[in-house]
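Visitor: For reference, the structures are reproduced in the following blocks.
Any read-out appearing in this document is the output of simple, stated calculations on the displayed coordinates, not a laboratory observation. No experiment lies behind these values; they were computed from the predicted model shown. Cβ atoms are built from the backbone, for glycine too; each structure is taken alone.
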Structure I
Amino acid sequence: MRLVVPAIESIDDSVFAHRPLSDWAAELRALSVREGWPSLRQLEDLRAAVEHQDAIERPRFVAQSAALLADGLHYEERIRQGILATRERNWHDLLNALVWLRYPCSKRALNAAQCADIARIGPRQRTRAQCALTHFDEGGAVVLCSDPALIAMWDRHDWHGLFWRERSAWDTRIAVLVFGHAILELALQPQRLLVAKCIALTADQETLGRLRCNSAGVRRGIDSRVAELIAGGVELGDPQYLRPLPLSGMPGWRTEAVGETFFSEAPCFRPLRPGRRYPPVSAL
């Protein structure tokens, strides 16, 4: 089925009205997204501004054209050389650019790991690690949690407990940062049931409180830590390392009210497969 996403002018404001998607509203406002598609020049200006603030280099946003693709390089190899092929007037690539602006260390770590595998086995094959890297890059989220009981519920796929009985825990004892640009793109269609592939990190209550009040400052630390875990091979060595999280179950994610039965009836809430075990949660 072909993905159909809204035109710029028809974005539903409610999509980015609640956490965790509301965290992305500032970037969209900075690019005047509601007034039309931002140009690559605007993206480049924004890249220069954030690089001036944090001194972390990102790839340049360059229009994807036949001339650019004629270099014969793999997409990831081109990024390693400092060029991010970007289709204009395209939600997927616009949101990917915004993730690069926000999480440059993690994106660099993903690219380095992809390039290492491409150099090892060639561009026409894919390892399980490459699949995990792509799953997180496209559809990933980072989850911070201060309560081991919530992790235990998550690990046994107790969706009713995690999202219904413990709904007051969200943004107090557990918080989500959406990372994957494909998830952000799909979120433009609020009726879709979305599941993110997650890296989970333990964090204390103070950090979760700071995330609510000063998310930019905490995000920088999260970006650095996730990059470290990827580079060290602790995370994303295999798709099985990633915990699935039905984002559609989060309080406030869906614009319509959902009842208790939603968490047992909706197809995104799948039971734990026999024998499935998740890896230990790393500390932030």
Structure II
Amino acid sequence: MGKTIVTHDGKFHADDVFAVATLLILDRTATVVRTRKLELISKGDIVVDVGGSYNDSELRFDHHQKGGAGIRPNSVPYAAFGLVWKKFGETLCGDKIVSRRVEETLVVPIDANDNGVTLFDSRLPGTSPYEISDAIRAFVPTWQEGEETITVKFMEAVSFAIRVIEREIKRSEAVVAGQNIVTDIYHATSDKRLLELPEDYSWKETLVGFPEPLYVVHPQNGTWRLYCVRDNPHQFTNRKDLPESWAGLRDGDLAKVTGVEDAVFVHRNRFMAVTRSKEGALALAQKALVS
């Protein structure tokens, strides 16, 4: 028989949903019990986000007790998801670096949200990013629906979270593998302002650490792409924009301005161009470098 995972009943949040999802990936035969009854909590093999204690050796992962359950070096306190990931993340991923990247990408924002830590400053009054915690909140039954289906909705949210975790692990594996390849290409390239990649690696985070690259060329979706490099991959400030005269142009109009016959499109914000061939992308890049 599988283990019993106990979490609290009532309204759910991203941290308990993702904590349970992580445990179910590790043990698909486990049973989930949602309760606040102490006698049931005490019988659980693993207890998350309820119970008033944190002890990873006893598989107790609550953070609501006085003093919490620890704070990361980046000042984000641990919530249930973070505590479970701290215990099982490397086992689940099979790699310490991959686990750490999933932690930074997915786990920390969820823990921050659950602990009331704001990770961004809204620039538009009344508008904020739609986070993964908001996506989980969408599964919670509204007052018009009643609470009768809340356990069903919780498990629907857990199923969604399982897929997100699995995909983030897959993405992180690819990023880690790609980082090594991109780094090798960077060191082997003489003019480091322009890097030519043979595949669509996840290069943005890697190149933040190198000051020279301005543009990257690689295949994507049957075409070739020219991308601008940014100092912060999460912001939209390029180290060097594509020429203003190219912005928003397509096909013949773009070919006429650039002299590159197979040029297809340049984004109006000048961070990306599309061509039909590698030679065309490299030609656009060379023209952009001297613009």
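Visitor: Say we calculate relative contact order in percent (Cα under 8 Å, 6 or more apart) for every structure; which of I, II gives the highest result?
Guide: On the way: I: 21; II: 12.
Across I, II, relative contact order in percent (Cα under 8 Å, 6 or more apart) peaks for I.
Visitor: Hey, another quick one. Work out the source of 0.95 here, i.e. which of I, II gives that when Rg/Rh (Cα atoms, Kirkwood Rh) is computed.
Guide: Answer by label: I.
Visitor: With mean count of other Cβ atoms within 10 Å over residues 99-106 derived from the coordinates and found to be 21.8, which of I, II does the value describe? Don't skip to the end; give the middle numbers.
Guide: Numbers: I: 21.8; II: 18.8.
This figure was derived from I.
Visitor: Output the label of whichever structure in I, II has the greatest value of distance in nm of label points 7 Å out along Cα→Cβ at positions 67 and 155.
Guide: With respect to distance in nm of label points 7 Å out along Cα→Cβ at positions 67 and 155, the highest-scoring structure among I, II is I.
Visitor: Among the shown structures I, II, from which was the value 4.5 of distance in nm of label points 7 Å out along Cα→Cβ at positions 147 and 235 calculated?
Guide: On the way: I: 2.2; II: 4.5.
Only one of I, II returns 4.5 for distance in nm of label points 7 Å out along Cα→Cβ at positions 147 and 235, namely II.
Visitor: Assuming 5.8 is distance in nm of label points 7 Å out along Cα→Cβ at positions 91 and 251 as calculated from a single structure, say which of I, II it is.
Guide: Label of the originating structure: II.
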